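Below, each structure is written out as structure tokens.
We did not get these values from a lab; they are worked out from the coordinates using the rules stated. Keep in mind that this is a model prediction, so the values were computed, not measured. Cβ atoms are built from the backbone, for glycine too; each structure is taken alone.
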Structure P
Amino acid sequence: MNAPITKIAALLVAAAGISGLGGCANAFNPRTDTTSPVAPRVQALVDANREYPRWEDFPRASAPIPAQQFAVQVNTLKVSGAALAGEVSRLQWDQTGDPAAYAADTRARVNAVPVSPVTAETLREIEEFTRRTRERGRAPPPIDRR
């Protein structure tokens, strides 16, 4: 044969594709089984909705925004963005104070909030559960194999 293998393979793929698509031809023309007891109802529903959706059922497009109104909206967005950038620039991002003093202040604020008895009880239960789980998770002693 004088034809290269790629041409033969391409022809085989094209033939397989065409024969495979031939089975899909009946999918575009479905038929209702006339022996089915619901066939008249199915056919009536199909006939009633055959033309759906219609263009009248779609919402109409709104009129485009005038260029001046669009420019006003863009400028308002720019101004509000600049105001936000100004607020962010005034924030103090770095803590320049003493870390130990900051930690002590945070602990004092947390300890100033009273803890309800139920919360403290729950905390004890969690700690007890953790202790028991660690005990159960401990590996058994090795087996003496002598």
Structure Q
Amino acid sequence: MAWRLGPAYRARPPAENRDDFRAVVEAGPPPGLLAFGPGDRAVGWCQVTPRPAVPALDRPWRLRPVDPVPVWAITCFYVRKGHRRQGVMAALVDAAVASARDAGAPAVEAYPLDGTVSPSSTSTGYVSTFARAGFVEVARRSPERPIMRWLP
């Protein structure tokens, strides 16, 4: 819900965020993808949705739209401990692109951190992961966070 609500997300009770996210899921279409490991245990999550569904992207100047292309946005990841550094995020990126393409998205954007500039951990992924998946940088309004895009 952080990308849907912006800073208000952190000020709300967790139960309220869970309830609101459950309503997003029930209303459809699915707001993201799950990665499953052995025993059908969820080991990863990726939010991928049309950009207008995540209005908090329009608030920070560095993430405002580059152009009028109606992109889908990959905005959030979670990979369960014990499954990190095993390709789960890369698989989620590939699946997110495929899902967006199947839904008719003309392009898919991501807003990862550049690990060469900022060593912070991130729930948005790293530039290197997206570059390996075929994304290219289309804008960089701040040194640490480019806007990357995958085009068919």
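Taking FRET efficiency 1/(1 + (r/R0)^6) of positions 12 and 60 (r between Cβ atoms, R0 = 30 Å, to 0.05) from the coordinates of each of P, Q, which one would give 0.05?
Details: P: 0.05; Q: 0.95.
It must be structure P, since only it matches.
Which one of P, Q has distance in nm of label points 7 Å out along Cα→Cβ at positions 100 and 132, as calculated from the coordinates, equal to 4.2? Display every interim value, and only then the final one.
On the way: P: 4.2; Q: 1.9.
Of the options listed, only P reproduces it.
Can you spot which of P, Q the value -8000 was calculated from, given it is helix-only ellipticity at 222 nm (-39500 (n - 2.57) for each DSSP H run of 4 or more, over all residues; to 500)? Walk me through the numbers on the way to the answer.
Numbers: P: -20000; Q: -8000.
The structure behind it is Q.
Work out the source of 12.2, 40 here, i.e. which of P, Q gives that when Rg and Dmax of the Cα atoms in Å, for residues 68-107 alone is computed.
The read-out was computed on structure Q.
Out of P, Q, which one gives 7, 9, 9, 10, 10, 13, 22, 17, 4, 0 for P(r) over Cα pairs in 10 Å bins from 0, in percent as computed from the coordinates? Before the final figure, lay out each step's value.
Details: P: 7, 9, 9, 10, 10, 13, 22, 17, 4, 0; Q: 10, 41, 38, 10, 0.
Answer for the origin of the read-out: P.
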